[in-house]
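Visitor: The next part holds the structures, each set out as structure tokens.
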Structure I
């Protein structure tokens, strides 16, 4: 894995991630920059701060399963258990995601991470359409993620959270072993909670001042 020197300063220019960019303990950019048709997958443990980062930094279309869930919940009577409509919500979410991948322009996908197959499907679908695929992974300790769940008032069941942790460890383990982004991915950027908090914008228009890492 390509590590950057340990420092608490920011990059002076927007950073265009290439390969594996480990920003968990080194210079931290205020801006990440991707191509105008890129697909960015934002992943990490539930409660790691993905929704907060997306809300603060992203100004392009976002596909998030929670958005689909909320739309269905507002239409259903309160007495209908969500578990009965969960399969319908998931199908609607995947249809929305597929439509977004077919459209033009940049896209951010909030990956809930329980099913890595969905992430791989997104990557393959984007590549077939000639779009670069990037991963932005928030790597935070499990205790921090659990605290984040409590703060938002929505906890993930323990068994499901354990699956998330296993999937995260597998991904990070592969990156450590290979020292390169997975095949077909243009970049993987790793953020800690402090570096995620320093990030102010995720842009999708390359500029001449962009710095490669």
Structure II
């Protein structure tokens, strides 16, 4: 296996404990990581990323959905912490809108939880070679996205971040403060998302986002 970062560490953040433990055991058996850790919370994940990145390269296996919300904001957190962190999004979800949402964050790799050992090996080799890796199952879904050309436009990463603030119950004023944007900008983003989704209220917009795996 062509894997130059033999002193890399692996960190897994997945709230499905059985999968996280079995996946950690698999990574340990590969013998290419100096250590493999599991994080039980977002705070623990960030704390581990900071510590591990100070020692070398880190391969961060991030479950797309933690609880009722997606965890892709941690991808941006990881990039802010260190360029040594490579993020591999893992999921069992197969909805086209969900896959499209993952792609918008430009992760280093995307793999299905049902992927076999050969796929994981290919993934690690691709990242080590500075190439983005998308597993075959997701490649097939992406090809349908490319050919179908859905009438509804995808939300931008900024729009998704603002939508997540609304999902937490924040008002326009509170969302503006949290995102460090003007109220006008927040309203404008909300209007654009409603236009793209064909919805007429924030309640309908949030329901659309949950139904299509955006939140």
Structure III
């Protein structure tokens, strides 16, 4: 829900009608499934067979594959979702994966890359235990991420800052402490409203959604 609420308006602007969407590291395809259109083919790529089976049950295409060796031809994908992907990889594979994503992306395609800042925290929660539960490493500072994406041939053309102080406190209360326990529908509606508010005013953001395109002129570009 969190990723979907942030991703949806960015997709509408930067990839309104993709023909082939790669959900790289997408587990069960839950996020990409929310945006499936009749003219769009979504391919979920992950190493987790449990998640991939769930994607197939929901009518998606799914292949067990490493993000470092995507089973897709050069320039075939119009859109690639890489949601919290980099921090789930060994540091030695990050650049390899970004170059592989660049290989399969069409000249006019877009990559949607979400990252957590190294300073990300939830109130009163051990960040070390949370990273172990999520099986992720510490996130990237923005300058380092910009250098890494530029080295892989990408330019950052847009960026949405999110997961601000209000969202983090709300997530901790509503879903981590589960207060109130019910109704879940109301809790989700409330949290979505908070995320919509953060599109306008986001205090102390600790996560970013970056929109990447392949550089055409060989020069790096980045959104401030």
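Visitor: Given a value of 21 for relative contact order in percent (Cα under 8 Å, 6 or more apart), point me to the structure among I, II, III it was derived from.
Guide: Numbers: I: 42; II: 16; III: 21.
The read-out was computed on structure III.
Visitor: Quick one: helix-only ellipticity at 222 nm (-39500 (n - 2.57) for each DSSP H run of 4 or more, over all residues; to 500) came out at -10000 when computed from one of I, II, III, so which one is it? Can you show the working numbers first?
Guide: On the way: I: -13500; II: -16000; III: -10000.
That value comes from structure III.
Visitor: Just checking, which of I, II, III has the largest value of distance in nm of label points 7 Å out along Cα→Cβ at positions 120 and 168?
Guide: Numbers: I: 2.2; II: 3.3; III: 1.1.
Going through I, II, III one by one, distance in nm of label points 7 Å out along Cα→Cβ at positions 120 and 168 is largest in II.
Visitor: Hey, another quick one. So if we calculate distance in nm of label points 7 Å out along Cα→Cβ at positions 32 and 192 for every structure here (I, II, III), which label has the highest result?
Guide: Details: I: 1.7; II: 3.8; III: 2.3.
The maximum falls on structure II.
Visitor: Right, something else. Looking just at distance in nm of label points 7 Å out along Cα→Cβ at positions 96 and 112, which of the labels I, II, III belongs to the structure with the highest value? If you can, show how the numbers build up before the last one.
Guide: Details: I: 1.1; II: 1.7; III: 2.8.
Greatest value across I, II, III: structure III.
Visitor: Here mean count of other Cβ atoms within 10 Å over residues 40-47 has been calculated and equals 24.4, so which of I, II, III was it run on? Let's see the in-between values first.
Guide: Values: I: 24.4; II: 14.1; III: 21.0.
Going through each structure in turn, the value belongs to I.
Since every read-out is calculated from the coordinates, none of them should be taken as a lab result. Keep in mind it's a predicted model, so treat the numbers as computed, not measured. Cβ atoms are built from the backbone, for glycine too; each structure is taken alone.
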